[in-house]
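Visitor: As structure tokens, here come the structures.
No lab work stands behind these numbers, since they all come straight from the coordinates. Remember, predicted model here, so these are calculated numbers, not experimental data. Cβ atoms are built from the backbone, for glycine too; each structure is taken alone.
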Structure I
């Protein structure tokens, strides 16, 4: 007999969990539309090279966490561990550079093989946005403002702190890289094996290391801020000025970095202390070199992603969905009329519950369980008189309404 448990690191979404989950991504979708973002949905799997190139071949995600497989045609594919790479690939593939800037919103499942814990699953879900083709600092401000708006609408902004840093332009990053490598070489013997490899391939990734020994070394490493040229300082000043103009508070975090070379300028994270060690609920940054690194044109970009499970864990359970109408036929003669009435009401936009069988008392128990707002009784007397008896299931009040006036009465009481 097969094991019927869900695979470790996955879970079923239903009931209150599903309501929380849906509330998060529908809130984000609605607000993104207000900011002029259109929705995109990319495939759940891509050619492995899409992620290996964009995430870096020395990253933990690529070396340890990706779900990669060879399909029957011999292609090496990977379930997406994040979605920026897929959106960037879609941008190139579909020739979207013809109408810049492009502002895109997405949501959906991502996959990483890691130790499951609170707020972190092997199949998890993200919401995210990308702005492609805008080099101006106000694009960074708008992206962050949208993220703050989503968190505020969900009621969790007050539980977070916005951490902000500048990674500088390529010239600044090169100057910083030289200073960082010189520092790390003096401590190479105490670095982890992974970080010693990265020191020669991609030293900035060492700044993201979770190894305790590496973190102790990094704590005293040079700061990016000390390597910023004037252009980078001016850009960051424009970002902070924009945030302040919008009343968005932030905390400068000189240790907030992105290890890959295509990242530049703004890096940010909304961090909470309400989820234990998994503190980042929404984070992103500017990635002006990403599209070029994938073989596309020179193209600036800025975006963020947020974990739906983490956000769902922070919000109150949303109210139940629309309370239905419960039709309760009394006697065999009313069954057909009840189904006809249900069809008419559903076409008119009402949510209607009609049990397949059962005595009136049983049907009423189901109506209570589903939190129906009204019960509509149909019996021989009602059929003969051409009326429907309505019972308000909150107040218990009853009244009879003619079939001709029923729809208007229900619309008025909705």
Structure II
């Protein structure tokens, strides 16, 4: 299939499913779209017993899309910049220390805990999987997905200090999680020596380099916006910052997600907005990036729903997925304990912050994209099924109930 045909089909499906959700289901966009897409795909499966034409076409479509490349190398930078652009920078500045510990130390602890728990859980199911591959799964499933989290947080009306912790963590632990995954991936594939020096070097180059690049892009964008007053050109400048910055980061092996989060936070601060954008420019920049955010989110969750077609459903794999869901929640709860205990007295924390952040830590497309990048000898089919089950549970069950949990403990 050519790119225009693939894009057209995805946008037409997204528009149709989005209309059904808005008109009838009235669920948060990410939840509604994924639910409708899964139900549509299951209906196509049933129809295939009588006529498999539609199933073959849908399977051809989804196998034509390199989900990992489309999400991690293209869509993610746009989505993270848009999310960071509309994040409350002042609140994030206040909550910066716990957010950074959640995103770094919390993700590392979760990766290890998940690896250990999954290793022994699979042994119980007579699935003999090397520990390094379980650790790799821990790395791909531990980061909370900023795309899913941002969409849900907009709807639930969480207190600002709690929303900042959840959204801030998800924006940063995404980039950190990808770096941890790539590090363990190199070790698992024999492409890197297991030494602290090599791991630290890769981590520092990706993470620190990505943040520094984001600071530079944000500053250049600010200076360019400040020097002119033409909303059309200024919108294009923000678009160029994301696209050019992403290519630069990829070429020099820096973290593009962290670069775009940092740049978006700088451009979105109240100080930069007041000094570099007129009212018309600010309105157009915000509306443009809101539209980009909605469009890409819509397409992404339709693609996630359709990924069910590439899975190898075996009873043991499915059972493993359901067993691992509570283990992941336990690992996340434990990984959040330390930073919450440290800062609970220094900063304002709502009651049951750990419980809310555990349940509100949604997994999404990033985990699926990373699972798709595994090789067959890394137990790709097994971990892809487990990841998909976790993501579907996370978005449909946790996503639909986290609002009630927040309201219960923040009244």
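Visitor: Quick one: distance in nm of label points 7 Å out along Cα→Cβ at positions 101 and 365 came out at 5.9 when computed from one of I, II, so which one is it? Could the numbers behind the result be given before it?
Guide: Numbers: I: 5.9; II: 3.3.
Working through the options, I get structure I.
Visitor: On mean count of other Cβ atoms within 10 Å over residues 77-84, which of the structures labelled I, II is highest? Intermediate results must be reported in sequence, preceding the final value.
Guide: On the way: I: 20.9; II: 26.6.
With respect to mean count of other Cβ atoms within 10 Å over residues 77-84, the highest-scoring structure among I, II is II.
Visitor: Tell me which of I, II gives 1.3 when you compute distance in nm of label points 7 Å out along Cα→Cβ at positions 245 and 269.
Guide: II
Visitor: Let me ask you something else. Hey, percent of Cα pairs over 15 Å apart, for residues 133-196 alone derived from one of I, II reads 57; which structure?
Guide: II
Visitor: Then there is this: Can you tell which of I, II yields 24.8 when Kirkwood radius over Cα pairs in Å is derived from it?
Guide: I
Visitor: Of the structures I, II, report the one carrying the highest value of FRET efficiency 1/(1 + (r/R0)^6) of positions 69 and 397 (r between Cβ atoms, R0 = 30 Å, to 0.05).
Guide: Comparing I, II by FRET efficiency 1/(1 + (r/R0)^6) of positions 69 and 397 (r between Cβ atoms, R0 = 30 Å, to 0.05), the maximum is at II.
Visitor: Between structures I, II, where is relative contact order in percent (Cα under 8 Å, 6 or more apart) highest?
Guide: By relative contact order in percent (Cα under 8 Å, 6 or more apart), the leading structure of I, II is II.
Visitor: Next up: For the read-out helix-only ellipticity at 222 nm (-39500 (n - 2.57) for each DSSP H run of 4 or more, over all residues; to 500), a value of -25000 was computed from one structure; give its label from I, II.
Guide: II
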